[in-house]
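Before anything else, here is the set of structures, which you'll find just below.
What follows draws every value from the coordinates through simple rules; no lab data is involved. On a predicted model such as this, the values are computed, not experimentally measured, just so you know. Cβ atoms are built from the backbone, for glycine too; each structure is taken alone.
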Structure 1
Amino acid sequence: MHVLILGGTTEARGLAELLAAEHLPGLRVTNSLAGRVTAPRMPPGEVRVGGFGGAEGLAVWLGEHTVDLLVDATHPFAGTISFNAARAAATAGVPLLALRRPGWSPVAGDDWHEAGSLAEAAARLPALGDRVFLTTGRTGLAAFAGLRDLWFLVRSVDAPGAPCPPRMEVLLDRGPFTLDGERELLRRHRIDVLVTKDSGGEATAPKLAAAREAGVPVVVVRRPPVPDGVPVVSGPGEAARWVREAHARRRPPGAPHVSG
């Protein structure tokens with residue numbers, strides 16, 4: 001059985017690690033990384049880097065490499081690849097599962113302002129603050145490039161390219177982050193508004209708690225939808241169970257199940 005994991009996330013790596021520990025007989029796992037991060041954390045198993053050439057190219061790849069199961073464990077905001085995966089899986093007749101970490105929810109004391117896009121988030125900023133902590137990644141900064149009166153602290157794994165806000169400081173860093181560290185960032189840079197995508201997960205959640213404590217408003221960009229009809233699980237354990245059950249259905253009668 002050949003499983004292709006569309007990854008690059010903590011959840012994708014966790015799934016690959018669980019499957020490697022299972023030692024399922026005859027299971028082959030290929031991890032696909034988009035190649036947008038310079039030094040990604042590599043998961044166990046085979047790794048390929050780069051795009052497929054859209055839904056059509058992915059469908060061809062699935063057939064040429066005899067893929068039996070496809071897991072879309074990409075970032076919650078990688079909307080294009082998710083819809084390409086759904087079309088490719090339908091074309092190739094390959095079962096598809098989406099692995100999505102749960103999104104964040106506001107709690108008492110939060111001052112959240114939802115936005116449907118980065119452009120909408122940028123439009124909200126002038127009424128909320130002057131010094132912005134922008135944690136939406138290095139892509140999409142063009143949406144904020146016209147805000148010449150605001151100052152931005154932009155945090156990303158790799159250095160962003162133009163177009164960018166004219167008044168900007170770049171902080172190259174990778175989570176997980178700590179609450180104390182996020183408190184210090186807000187204090188030292190005199191941040192009065194935070195912008196984030198609803199990525200979910202624990203690695204970058206401390207910034208939300210730090211903003212709540214400091215009374216800093218947060219602009220939260222909503223997630224794009226998962227394609228209709230695609231089953232969704234929220235953790236690597238559930239995805240590993242899906243693969244394990246499919247593997248068990250394919251195992252010849254009487255074949256041993258080896259577990260790590």
Structure 2
Amino acid sequence: MSEEDASWVPRLREILRARLTPWNCPEVLCNAEVLLTELVTNALQHASAPTVDVCIQHKGDRLRIAVDDHSTRGPLPRPKGPYEEHGRGLVLVDVLADAWGISEDRTTTWCILWLPEGLPEMSTGPAPVRDETLIRIPSDSSGLRLARIHSWTAFTVLDWPGDHHAAFGVLHSLVSNALRHGVSPAWPSPELAIWVRVTEAHELIIDVKDPNPDFPQFEKNVVGELGRGLWVARRSGAAISWSPDLDEGGKTVRAVMQPGEVIL
């Protein structure tokens with residue numbers, strides 16, 4: 001398994017965490033993260049095909065995670081001694097999942113967690129966009145100042161019902177991160193693009209695009225173990241994620257903020 005393949009495991013965990021955190025069920029979230037990690041890691045280690053498909057579904061009282069590695073060999077759990085480091089993935093799946101199995105064609109490994117009653121539908125991401133604006137800034141020291149100026153206008157013009165001071169701080173953190181780590185001689189760019197969007201559900205979406213396609217140790221950055229910028233953005237109420245731009249190159253770091261009391 002290459003480093004690039006392995007980087008998808010924390011990315012998928014972050015996506016899952018963003019979807020399940022509103023449930024406020026730490027046990028379900030913890031178990032789901034472990035199950036997702038083990039199934040995806042197992043698939044990446046043993047798949048012979050160039051792609052692995054991951055599907056997470058919430059239907060009624062169950063959460064289903066399925067990973068298709070397009071290999072007909074099919075994984076089997078192998079009991080290991082307590083001090084061995086490898087080969088325990090499906091043993092963990094067997095312990096944590098309420099049910100699990102392998103598809104008839106042996107390409108897909110799936111597991112199910114039974115859920116407590118009364119949980120809302122799993123979040124599928126922000127609602128459709130109602131309005132948006134694009135801010136372009138130079139990728140030098142003047143960029144952050146211009147981002148400050150234009151972001152205040154954007155929040156007001158888009159009529160976002162929320163804490164504009166907090167939103168400004170979040171945008172500042174994302175832009176600072178992009179200028180510090182997203183632009184270099186290896187990834188030159190004359191400017192950065194900032195999309196500010198408001199959805200029909202009054203969510204605020206801030207997307208900052210830079211030319212560096214990688215984000216090493218993203219999770220440690222978000223929790224404050226490596227720098228404080230994204231941690232501060234998260235503490236301000238933003239859900240932080242990132243994704244590579246497969247068509248255009250580079251990456252997008254996204255912050256999603258919920259509506260609330262309007263503070264200008």
Per FRET efficiency 1/(1 + (r/R0)^6) of positions 109 and 149 (r between Cβ atoms, R0 = 30 Å, to 0.05), the highest-valued of structures 1, 2 | 1
Ranked by mean count of other Cβ atoms within 10 Å over residues 157-164, the structure on top of 1, 2 with the greatest value is 2
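For structures 1, 2, calculate relative contact order in percent (Cα under 8 Å, 6 or more apart) and state which one comes out highest. Walk me through the numbers before you get to the answer.
Numbers: 1: 23; 2: 16.
Of structures 1, 2, the maximum of relative contact order in percent (Cα under 8 Å, 6 or more apart) occurs in 1.
A value of 5.1 was computed for mean projected area of the Cα convex hull in nm², for residues 53-116 alone; which of 1, 2 is the source structure? Intermediate results must be reported in sequence, preceding the final value.
Working: 1: 5.4; 2: 5.1.
The read-out was computed on structure 2.
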